[in-house]
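> Several structures are given next for inspection.
Please treat every number below as a calculation from the coordinates, not as lab data. Please read all numbers here as calculations on a predicted model, not as lab measurements. Cβ atoms are built from the backbone, for glycine too; each structure is taken alone.
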Structure 1
Amino acid sequence: MNSPSIVFSDIDGTLLNAERELSDFTISEIKRIKNKIPVVLISSRMPSAMTHLQKELDITHLPLICYNGGLVLVDNKPIHSTFIAPEIIQDLHNFNTENSFHISLYHNDDWFVPSMDFWANREAENTKVNPVVKPTKEVINSWKAENKGAHKIMCMGEEKHIDKAYQFLENNYGNTLHLYRSKPTYIEIAHKSISKLTAIELLLDTHFKISLSDAVAFGDNYNDIAMIKAVGTGVAVANAKPETLEIADVVTLSGKEDGVATYIKNHI
């Protein structure tokens, strides 16, 4: 296996330890290679939930792939942005008349929640970012006026309510939206035309001029499968989903056991 020319790494479940932080080992290994081999973080997170990790790794000069590829930033400026139209959000909001589940709306570095409920608080704790409390209807109206939409929508709630929301979205917008259930109580919603792989291809073509076969990518989940399959070396952490483990070229230690840093130490 040749040493790669660029590294892409997912964050949650892949790069972070049991405390959902970067271990000293991970930080030192990425700092060791970053001046020769770019390390690009790629996640369903919003930019500000990733930039503090970039700072710790000393890679703030490198691009960021946010919202699973919905937003690609180079020098903190978007070179690609695909969002979900406010009309679709309106439909989802109308469906949720009883407020039986939580709807979080994201655009670039804005994160709006209708209230600081259990779900908003938990997500804020996990990502170290605080949302803005604003009624969903108001967000929709201002986005309509500004020709904006959601880079990501998160529905969170009891499993039975999330099941219904999933059915509603699947039946009405199955061709437009990518629906991803990271947990029974969560749906992450993105535009169907984008993925982590489309974002990687864009950056490699336009910014780095590196071929896909010279890239290594680390991941653990369903939304990492396409990129792990496509790059020269696709690495799954040991805690990855069975389908992800199956298609990976290499399986390293789990995210909590510094699987990414261990691979980098031994192979790069």
Structure 2
Amino acid sequence: MDTGTLAVPGADLYYEVRGSGPPLLLVNGGDGDAALFGPLAALLAEHHTVVTYDLRGNSRSRLTEPAREQWIGEHADDAHLLLRAIGDEPARVFGTSYGAMIGMDLLARHPAQVRSLVAHEPFLIELLPDAERWHTLFQEVHETYRRDGVGKAIRVLNAEVGVEIPPEPSAALPAPVLEMLARVQANMETCLEYELRSFVRFRPDMDALRAARLAVVAGADSCETLPHRIAAVLAARLDVQLLEFPCDHVGFLRCPAEFAEALGDVFDRLDR
């Protein structure tokens, strides 16, 4: 695995490159980093040049200007610049949660860079008929964070959304896992303060998505969650089948072998 840092406006992006073959970009959701994709990326690297990275302001991708509210568009610009630095060939793109939304904006504004996109449980609140109820909740979560700290705010958020919270770091865990969880815990502050309320205001370019090689997927074990509900709404709006992937919202980490197989199959079908 090769690692590097790319200077982009306002940040230095940490990224990792594995394998050889057609490029495949994996884009994280909130509070994650490249390490969460490690097991999946290692499997996909058998047939692809797999690029993973930490989103700006998270983990090892440090900001080079004062922290402020962030938007999906500037993260899509980061992905665009990273792909341009890696090479000229259009990439397969997999995004999960916020990462799926970043992939959508990248596809809409830089279509020549995206060969095909698999969007896994995007957090597209604006597609929902009760969107304002959710925006009110996210504001309350932010106020809880400011008043009572990260732990309580994340518990409130995940109880409503239906997604499990990351485990607490424990000295009994292997050192690389412990280091990753410590970074994820720190990233929660960035998510709650600078990302959550603005990211969920993102509206995708539906015409661009309809014209693209795109699959919408959701975890087989996350049917009762908000991200699964949103994925179903998006698939219906695009008039495409909602595909089931292994496990849940973090299936790429919980069952990477099955996830890699499903992802490869979908990309192969999209690109025929």
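> Suppose you compute mean count of other Cβ atoms within 10 Å over residues 91-98 for every structure in 1, 2: which one lands on 14.6?
Label of the source structure: 1.
> If helix-only ellipticity at 222 nm (-39500 (n - 2.57) for each DSSP H run of 4 or more, over all residues; to 500) comes out at -13500 when worked out from the coordinates, which of 1, 2 was used?
2
> Further, regarding this structure: Give the label, chosen from 1, 2, of the structure having the highest value of percent of Cα pairs over 26 Å apart, for residues 27-138 alone. Please list the in-between numbers first.
On the way: 1: 28; 2: 20.
For this comparison of percent of Cα pairs over 26 Å apart, for residues 27-138 alone, the top structure is 1.
> State the single structure among 1, 2 that was used to calculate mean count of other Cβ atoms within 10 Å over residues 3-10, giving 14.0.
Working: 1: 22.4; 2: 14.0.
It must be structure 2, since only it matches.
> Please compute FRET efficiency 1/(1 + (r/R0)^6) of positions 99 and 219 (r between Cβ atoms, R0 = 41 Å, to 0.05) for structures 1, 2 and give me the label with the greatest value.
Values: 1: 0.75; 2: 1.00.
Checked 1, 2; max of FRET efficiency 1/(1 + (r/R0)^6) of positions 99 and 219 (r between Cβ atoms, R0 = 41 Å, to 0.05) sits with 2.
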